[in-house]
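Some structures are shown below for you to check.
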Structure I
Amino acid sequence: MKPIVVVSLLLIWVLPFAAVSLMVAYDGGLTGQIPNGLLFPLVPESEKFIRYHSVDYSSPIDHVAIPQHPLMAPNPGNNMHSDAYISDTYEASGPLGLNTEVKSRTQGFGGYGTITFDSRGRVVGVYGNAVALQLELMDPYTLQELKSYDLPPRSLDFLFQGVLPWEYIGAGMYFYLDSQDRAIVPTTGNAIQVIQVPDPESGGEFELVRKYDLSDHVVQDEDDSVAFVLPEWSGDYYWYASTQGIVGTVDMESGEVRKRRLEGELIENSFAVGEEGVYIISDRALYRFSQDGNGDIVVDWRTEYDRGPHMKPGHITRGSGTSVTLMGTPEDGLVAITDNAEPRVSLLFVRRSDGLMVCSMPLFEDGKSGTDPTVIGFEHADESGVGTGVYSVIVENNWGHHTFPISYPEPGLTRVDIVRHDDGTYSCEEIWASSEKSIGGFRLSFGSGLVYMYGKDESGPNEKWYFIALDFATGETVYKKLTGTGLGYNNWAGSLFLHPDGMAYSTTIFGLVMMRDAPPQT
């Protein structure tokens, strides 16, 4: 590519955001709409909203309800992946493509790792850029910041070690909201902070309620980071995992810590909590842990998987790229993960009760197969809500030689079903495969029967970013809504979140984008 072309593309993408960043710095924290790229006026009206199927093409999905964790905020929307089962499913209907509106906010470079919803439906999220981290409370309809709380900043050491900001998974980018509207946040200082979200009637501020210091309970001298925290179902302990392979419990009352190290293993993905135990995946194996009543950690079972010969393009580590997703009940339910095998990754189904792998399904194209976010998973139900023994999982291909901020994703998105037969055996099959592309998080709405993605159109220098809805039953694309053009609307592996009132949010590298159907005119 000629230098003048490269310079032109950089100007088209960067100038609007340089201007916004200067405004933010000058005005002491001004937020505004994410600006479009300079070529936005050239986008034809026909490409701003594309409908492939009618509004009533998709139907709500009968499913086994995801159990409500007693110590977490109401499902869904209490952590990065919706609920304690890490299902990435939502009861509410997301946008149906009815005069869908787009709203955004930016403070310059930076985005949101996790978005949650408190008991009043307000948005609680952690915003971060290369260094600073902030817990924010926002109006869910306007995205106006209501309150904020500064978290400990990131050290620049990780940059000098070659870890780029979007590859750094510690420091509160994963947090959860508890049943008392408190954010439970692992911080850069290897502590768990318990932070009360303010009551709007009192006009209060975020308040630090308690801090658990874990600095002596991580791997020393190896830049370890407490990255993931969730509560045990019983309510007596926090469970945490560090990137260097420490698994630990923290007594909520006394603060006493018990831990064990998974020798030679790393933990780079969030974990799930079921009624019967805690499910954690390392770069070598899937575990179910419990504790003995005193906080000491018990390995209930360990199941190894094919970690592959190397880290794949588009991944941040070698080994599985997925979090752990639970489906069904503790007695006969399943765990869904992927491995890192070549020439294709496989979707693995493991019994929750004993860790036995009962089925596997290779995915995507040979030599271009990999997944780095989690999967969507749930059990189907009959009309009365009773499980049918049929489970569905949706997996996204993230393989590609991505160079920030430009991604080169491969197709696509695939649904696999697994059936439990009367004799206790299982069979699994691919139901559909979509050619839609993304490297970011994706979500399923039970209410609308739609799978939501956020991806780009790769035609030319006027990079267009779309909110995409696919039919769960068929995999057909139902509609695409243009959110914006240029660098600011680039989600770069960010996640999607669905509000109970039907809004959808996507983090981008310059802020947050909201999509919602326009209210009907009266």
Structure II
Amino acid sequence: MALLPASIVRRSAETYAANTAVWFDGREQNYGQLHKRACRLANALGQLGAAPGGAVALLADNAFESIEQSAACALGNFARTTLFTYNAPALNRYLLDLTGASILIVQAQHYPAIAGLLSDLPALQHVVVFDGTAPAGTIDYERMLAEASPLDPMTPSGPEDIHMIRFSSGTTGRPKGIYHSNARWMEYNNEWRWVTPVLTEHSRYLSMTSLNHLGLAFIWGVLATGGRIVPMRAFDARKSLELLDTQRITHAVAAPVMLREMMQVPEARTRDFSSLKCLVYAGSPISDATLRATVQVFGPCLHQMYGQSEVAPVTMLMPHDHVVDGTELQQHRMHSVGRATPTTRVTIRDEEGHELPPGQIGEIAAFGPPMSGIWNDEAATAARFLPDGSILTRDMGYMDEGGYVYLVDRKDDMIVSGGYNLWPTEIEQALAAHPAVAESCVFGVPDERWGETPKAAVVLRAGQHATQEELLAHCRDVVGGVKKATSIDFVDALPRTSTGKVLRHVLREPHWLGRGSRVGGS
């Protein structure tokens, strides 16, 4: 029997029925209960019209129900389509339309913001509300489950059926759907097994990040081995330290900014973290000070992962590479993202796709656990793959003689802030919607907390006036709090080439003077 997500849910319900599968804010769900509720949800979604292979969208923060919703999509063979609560509602509406999702499962607190945008979506048939009161015109999640059959639907699913659609921005700034088949997602999970401590039924996994983002790293590995998943509703430094201690966490994931905030809490030096075997950090660079403090507090358990929605994991900086007082070479390599994982091959390519030798900067390409493609966009899919099957990451970097990979800059001007990929074009489009703005240019600048943050140079229309606070508020309304610019410079004109192209780097470079890398760290 192929090890696919649906078979994992069924097998673990048989083998580990009494083990706690989910612990969330004091509530527990064992594997037997997880399976039964996932069966009820899969059956209910099918009765509502969700078809095998079709998209079922989820819009929520981490919740007690998050894992059963993932399991239900696997059992019903629905493409789990993860929207982000930090997106502006209009953007999530666009993504619902893009994927043709027939059902939206939404957390009650996030429904009001998007409710008024759903009526004209042609594919959307039903909205299901959980974790709160279901307003008129929506379906109550718990009532729906109570009325559904608890029997396993036994929906056929195969390796090439779609497991998940995730979203990543394209070079135009419009998010694109990155989809993974069941087989490709299992490849992703298997690769983690080679570079992290083994998972068992005694493992306990803490996700400080969204289960739709980095937090999904260990979900299926833990479910396959009967361990415990401990998601946090939202990150809190003090609470994270408490859970690492009291839940005897063995595996955890966090963004570097989270580690930085945890290191500022006095209890970090007094709690017991002896159970912790693996702490993965990823999503953005980490500063020397944060890295040194984290090693001192947690010991030799740090793993830095480099990857993206299209291909992951690509590289891993292992615990033995985190030598804070080592040789010059060891300390230099702590600034890398590690070496390729065992079944991944990393190369550095020039603009023609040719491999570059060690030390030369080019685009990082990875042949590893890849995406199946970009949803409804064959041209964009083809543009990311090289003839040998490697994926172009759009990240610029180099490799040393030992195979360690170093990030230098980002192709297409992407900004990574607090672990999230932000695209200048999307923010510029938001600013352009303000009546006082003639044009703008957005670029990343260093930020102590988030690694880097978007800054905008704005040219106002003649005779118009706007304050920084007004434009930042407008930007937040259009693209959401995570993606908005955080500061604005008003300028008379943007620097341009003779052909009219804006010279983004002319605005950006002064903010990075004196830094060896144009990538910030928390």
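Among candidates I, II, the computation of P(r) over Cα pairs in 10 Å bins from 0, in percent, for residues 105-304 alone that gave 9, 35, 35, 18, 3, 0 used structure I.
Hey, helix-only ellipticity at 222 nm (-39500 (n - 2.57) for each DSSP H run of 4 or more, over all residues; to 500) derived from one of I, II reads -8500; which structure? Of the structures listed, the value fits II.
Set I, II, criterion relative contact order in percent (Cα under 8 Å, 6 or more apart): the highest-scoring structure is I. Suppose mean count of other Cβ atoms within 10 Å over residues 57-64 works out to 21.8; of I, II, which structure was it derived from? Working through the options, I get structure II.
The numbers here are math on the coordinates, done by the rules we state, and not lab data. Just so we're clear, the structure is a prediction, and the values are computed from it rather than from any experiment. Cβ atoms are built from the backbone, for glycine too; each structure is taken alone.
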